[in-house]
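Just so you know, all these numbers are worked out from the coordinates, no wet-lab data involved. Only a predicted model underlies this, so the values are computations on that prediction, with no experimental measurement involved. Cβ atoms are built from the backbone, for glycine too; each structure is taken alone.
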Structure I
Amino acid sequence: MMTNLFSMFDPSTNFFNLSLNWISSIVGIMLIPCMYWIMPNRFSWLWFKILSTLHKEFKTLLGVMSHKGSTFIFINLFSMIMLNNFMGLFPYIFTSTSHMTLTLSLALPLWLSFMLYGWINHTNHMFAHLVPQGTPNILMPFMVCIETISNFIRPGTLAIRLAANMIAGHLLLTLLGSTGSSLNLMLINILLITQIALLTLESAVAIIQSYVFAVLSTLYSSEIN
């Protein structure tokens, strides 16, 4: 029985003071060369179909004024987060996306680059975003404060949303799994069915959260143009 449920998220495995848990985050790099020399199969066809669909959707969100190739940033972001989310579903593999270290490292540079580019190149447009259209004059100072605060907390909300969803599902699976030793055969069968259903739900959450992170980043990017 674990003394602390959150201890399973600790990156404690190390070798010569080098943390080995984070290696799971770069396993996806090993899969990239395979796309170039393995014969086309159903998996590669399905993956390229997903990427082309995402490219069209992100292109629509970014608008006609977007730079060429800008969608690939968000497609790569989606692919990386989804791979790390799925890696965390396997036993004894560290869930890197459950840590703010990774999620904030993804969200903060993106948001900061959008803000710097927007304020330097489209200053008037960024000022106009602080006051929604149709706001009464008396409410304008309050709306500027509210919009500024909501803008500053965007990277935090992106990072916390992803980390919290990953932690919540894993904690629920761990809590239910830890009760198995004290149950009879009938309840263990029910527990197994529940665990399989939760694992299926976590697989869906892994895809949805990576999609939400990429889409929100795309929307934040489209506001600066």
Structure II
Amino acid sequence: MERIRPFPPTELIDQAEEVEAILLAPAVELKDWVITNWLTVGGHLHNPDHDHIAELLHDDGTFLAFAWASSAAVSKKRMVLGQCEKVMFNQGGWKKARQEQQMREWFGYVPVYLITIDAAYCEQATDRDFCRLIEHELYHIGVERDADGEMLYSDSTGLPKHYLAGHDVEVFFGETKRWGADENVKRLVEIAKQAPFVSETNIAACCGTCVIN
């Protein structure tokens, strides 16, 4: 079982600083580590909430890919450390062909979902913060379920119906301060009162610096 967390390539960050631009690169080793620790039963950080992802990755591995970005992006005046996106291409001959070619050159296939992570942040982040970032992006890959909680499958492909999921709670601090907590916030508060399922010991066993030392 792989326990030591993968670190981004330092040459990617160095090269980006030289050309003064954000550079990206495939993160194959990060995907392998996530599969081993999160998406495999018995993994140190296994989470059954993501089993719908694991089901497809263990089939042929082309459902999800990971990439490193040399530094954070900025969106709506906020630093973006990670992003999960459903891979979609511009329509039109050469634009679409060029974008598909990039995916194949990086990964050998065109993924359905792509998770991009800020390499500069991950280079200095604590193990727990790193793992929490990865978990957050995995949760953005949602799967449709029926009233009984059973996964829904596509009639045409026979595969689970996945979608890009938003956050469970979408509110502003000021809104809650002025008007009180809605049901989602109340539920979040109750969950936050409980001890986390993943303890410091679990994190260290999977990706702790103490393992390296």
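For mean count of other Cβ atoms within 10 Å over residues 92-99, which structure out of I, II has the highest calculated value?
On the way: I: 20.2; II: 10.6.
Between I, II, the highest calculated value is found for I.
Once FRET efficiency 1/(1 + (r/R0)^6) of positions 68 and 172 (r between Cβ atoms, R0 = 35 Å, to 0.05) is calculated for all of I, II, which comes out largest?
Numbers: I: 0.20; II: 0.65.
With respect to FRET efficiency 1/(1 + (r/R0)^6) of positions 68 and 172 (r between Cβ atoms, R0 = 35 Å, to 0.05), the highest-scoring structure among I, II is II.
Can you tell which of I, II yields 14.2 when mean count of other Cβ atoms within 10 Å over residues 100-107 is derived from it?
Working: I: 18.1; II: 14.2.
Matching structure: II.
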Tell me which structure, out of I, II, gives -12000 once helix-only ellipticity at 222 nm (-39500 (n - 2.57) for each DSSP H run of 4 or more, over all residues; to 500) is calculated. II
Source structure (of I, II) for volume of the Cα convex hull per residue in Å³, computed value 179: II
Given 24 for relative contact order in percent (Cα under 8 Å, 6 or more apart), calculated: source structure among I, II: II
